[in-house]
Structure I
Amino acid sequence: MYTEILNKNYLLLILISYLIGSIPSAILTSKIMGLKDPRTFGSKNPGATNMLRTGNKIAAIATLIGDISKGYIGLKIVQVYYHHNPQIEIICCSAIAILLGHIYPIFTKFVGGKGVATFFGILINIEPTLAFISFITWLITTKIYKYSSLSSIIVSLLTPIYYILFDKILWKTEKPFLMLIITICTIILSRHRNNIIRLLQNKENKIK
């Protein structure tokens, strides 16, 4: 009986994680600030980079913070529920649910962002130092090349490598978390397949 209740509660947490991930930060920010719906201009992606194309940096920052917060708060709820000591498998499943909520949000007909900022929020819970290194990688790459998509692709390729490379130096690598990171990075890369094609064709839009 206890196991059944635990399983039901676990499924509820997965649902809550998905719903938190589904909160459309960019769209809510646009409505609050009286801006255009990000799905109607630029890349039509409801994310911080496309919000930057409105010329409103505050809106872009607010969207970025909102998307990062979804990953962080979603997993924090799981940790608090299990008294800050949940099983790694539960964290991994909840993290995937949050990411899928962001990419396929129920509140906007399953049309969402590409998951990079939410991934950073998830990483903050799993390994804050790794989150910081990955975010700095994104910032530096964007500063140099002016392509948000290229920065996201590079971060997706390098984050699993960072996690393996600095094992027992900056953190202790956990195999389930490694598999989670690889899975999320693979999903993000698949979300950028059109960007990869445009980059190869030199048709991708730069950040001004």
Structure II
Amino acid sequence: MVALDVQELYRLHLRAGSGARVEVSCRGATWEGRWLASGEDFQVSLPAEPGGISEGGNRPDLLRADLRVHLGTGIHSFPARLRRVKGMVWAVSVAGPVKVLQRRRAVRLPVDLGVLCRSVRGEQRLRAKDVSPGGVLLRGSGERRVGEELELEFAEKPWSELGLVKGEVMWTHCADDGGGACGVAFRGLSRQQERLLVHLVARGLARQAAREA
């Protein structure tokens, strides 16, 4: 598993989770809304004016609240500052560490990228089918062994900017047609490679969400 700073990974999950259910707790009241993420910017959309927080009939434009965002990777909770943008849409500034309950897995980005793979077996060209900050799913002909060490180079920009990436085969699957797949965990990445991976996965997920929208 890549040694990413855990807060970076949790924020990556938040960036990939636009549209998720969010609970906002403030001044003893809790209400539900929708989590919105666009690149590095976070917002919450609420169905109505939060009850119990108006003072003297005034609508506050700045709030301190505790948020719980319900994602496939777990419930992400953190303190936040909310600033009203328009109507019931509030900009969110994360104001403390993100904690995760029921964490499941890292966010994975579906891709179709050429990869040059080197091992003791020689050199082979494979296809990457999904990528996360922790590893990659590879497909192609030939067998792999669990524990096998690989050297990978992505053939297409901007992924090729990662340079040489080392990995270890964690699982394998062989199909009847002679094709196969394997899951590879990245090993020994530099800090620069780690940050670039997070950036590329987050950017790809943002583009995917924009296409779906």
Structure III
Amino acid sequence: MKFLCFSDLHRSVDAAERLVELSEQVDMVIGAGDFANRHAGLNDTLSVLKSIEKPAVLVPGNGETFAELRDAAKIWTTATVLHGTGCSLLGIDFWGVGGGIPVTPFGAWSYDFDEEQATKLLADCPTSGVLVVHSPPIDTVDCDSSGRVRGSQSIRECVAEKQPRLVVCGHIHDDWEKRDEIGPSLILNAGPRGVILDVDFD
């Protein structure tokens, strides 16, 4: 299965237009959050991305809430927005959890969850599917510019237990497009340019 994965558009129309073009090459599209900036401008990118006809799975970042993304993405008819929920598309099980995990230092505007809350949101993640999260698993693709790891312990524990084939995240801009592995699971910090991955589910 060929996926186009992205994250952290932060209102960039140019990035969204590039993703529309790249989507012609893939079977599915995955968006790992931060379409907006501090809850503003969701429609800037979604009004462009809505022309993607391939099935898409999205989660909110810490810059928009689940409700905000769910409502704004109604214009994108092939997109499914997940947060503590899952779906099955093209025979593949997906689970999604958005927001900043653990709680970020950005203040009250940031849509964040602590590790205990995240554990509950991740609890029903299926095995051997695709996990879409805004925040990376800790000690993977989660180093900021100071070298500090900013990822989530609860997400890492979920990946180790459920062993998804693919984990798509974003959030930590300094590790965009980097990859890592936890056991059999490929971890991708996608970034706004878009990364195409071919993943075998046989």
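Only the coordinates and a few stated rules stand behind these numbers; no lab work does. Every value quoted in this text rests on a predicted model; they were computed, and no experiment measured them. Cβ atoms are built from the backbone, for glycine too; each structure is taken alone.
A value of 4.6 for distance in nm of label points 7 Å out along Cα→Cβ at positions 68 and 140, calculated from one of I, II, III, originates in structure II. For mean count of other Cβ atoms within 10 Å over residues 20-27, the calculated result is 17.8, so let me know which of I, II, III that is. Label of the originating structure: II.
Taking 20.9, 74 as the value of Rg and Dmax of the Cα atoms in Å derived from one of the structures shown (I, II, III), identify that structure. Working through the options, I get structure II.
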